[in-house]
Every structure is written in structure tokens, then in C-alpha cells.
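Structures for review follow.
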Structure 1
Amino acid sequence: MSDLLSKKCMPCEGGVIPFDISEIHKYQKKVDGWDIVKGKEEIYFLSKKFKFENFLKSQDFVNEVGKISEEEGHHPDIFYGWGYAEIKVTTHAIKGLSENDFILAAKIDKISNV
């Protein structure tokens, strides 16, 4: 994971081929607890659920995810409520996963362990 933490998400406006399943599994080993999910239109994304003591801790975590997302220029889908947050990450421009998604996942994991 440390190699992902030292990287920065690169802008992606398409024209890049999304990772195939073997590349996805290679990168999945670098992030802990993230599930690979196939969504609509056969688009893969990373998904992880986080648990918290109360609503405020969930909201604080989501706010930190928002700050990291802005810094990286890569924005996940976020769902949260009392005691939980779920993060889903994909590279919309290429309709699949790229290294950016795993970089963001690693950085989100880092703040979830603080």
C-alpha cells in the first residue's frame, strides 16, 4: 500500500483502457478490505464499508474523504448515515478501474485508521 500512498491521481478524461480483471486483482492485494464489484454496464468499481460509533464520526470521516478527493482530483460515490459510511470508487471517464482508484482507496484507508 505504501507505494500507492506516495502517488498522486493523474487526471483522466478517457482514452485510457481500464484494468482487466487480472490487473484489478493484482492491485486489490495492495488495498485491504476493498471489494471488487461489477455494476451496471459491466463496469467494475471498488467498494468498502466503514463502521463508526455514531453519526458525527461517520460525517467527520466523509468530510476527510472529501478533502482527499479534492486534493487528488478523483471523486468517489459516498453513502453514509448513523455509524457507517460506504465508499465506491471507479474511473467514470473510462468506465472501469485504473490505478487512480487504488491510490484513492489507499489514502482513504490511511485516514480510516487514524
Structure 2
Amino acid sequence: MSNSILREKSKQFAIEIIGICREMRRNRIEYALIDQLLRSGTSIGANIHEAQFAQGTKDFISKFEIALKECNESDYWLEILLSTDSIEKSKCLKLRADCDEIRKMLISSVTTIKNKHNS
């Protein structure tokens, strides 16, 4: 899959995260949890977008690996919010599926780039 697809999916994920965080704020869910999800969920796309202007292959890989860490963190916060009945189950499951898809794309991209770089 091309990086443009990954950029678009991560951007859409960030938009959905912003929307669900707004909804949870209206429902007076713990602000610290919402803030953590908002930060990690929007950081994925920001790092992927930033990688577009990386200063070489190592910097590019680093940005994608940071995005991967943020993706894993987002999934954790979604899991916590679901476990505490702070988020609607169907919305959470969709976000976690989207997060998993982005994670797989990031892993594939990093693996491919590292293999090409080490060849």
C-alpha cells in the first residue's frame, strides 16, 4: 500500500478520534483519559505526514516507528475506555479495527523500508 493511503487512513482516524473525544467530554468522562487518547490518536497521522519530509531514510523510519508507538498507545486507551464503559462499544470496536489496520500498514512499511535500506 502506498504512503498516501496510509496518510489518508491516519488522517481519517485522527478526525474520528477528535469526534469521539468531543462526545466523551460532553458525557463528562475523565479528562485525563480523553486527553491521552486525543494526543496519541492524532499523533499517528502527524508523524506519518512529517515523514514525508524526512531528512533521509533513518529519519523516515524513525517517524514511522513513532507513529507505530502512538498507534499502540491509542489502542491501549481505547481498551481502557471500553473496559470502564466510557465509550460506546460499537464505536470503540470500529476505532480499534481502524487502529489495527494502520498498525499493520506501518509495520509493513517499516519492514519494507528497512529491508531495502539494508540490501
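Read-outs throughout are calculated quantities, based only on the coordinates presented, and are distinct from any laboratory measurement. Please read all numbers here as calculations on a predicted model, not as lab measurements. Cβ atoms are built from the backbone, for glycine too; each structure is taken alone.
Please compute distance in nm of label points 7 Å out along Cα→Cβ at positions 8 and 32 for structures 1, 2 and give me the label with the greatest value. Checked 1, 2; max of distance in nm of label points 7 Å out along Cα→Cβ at positions 8 and 32 sits with 2. Given a computed value of -30500 for helix-only ellipticity at 222 nm (-39500 (n - 2.57) for each DSSP H run of 4 or more, over all residues; to 500), which structure among 1, 2 does it belong to? Going label by label, the one that fits is 2. Any idea which of 1, 2 comes out highest on relative contact order in percent (Cα under 8 Å, 6 or more apart)? Going through 1, 2 one by one, relative contact order in percent (Cα under 8 Å, 6 or more apart) peaks for structure 1. For the structures shown (1, 2), mean count of other Cβ atoms within 10 Å over residues 72-79 is largest in 2.
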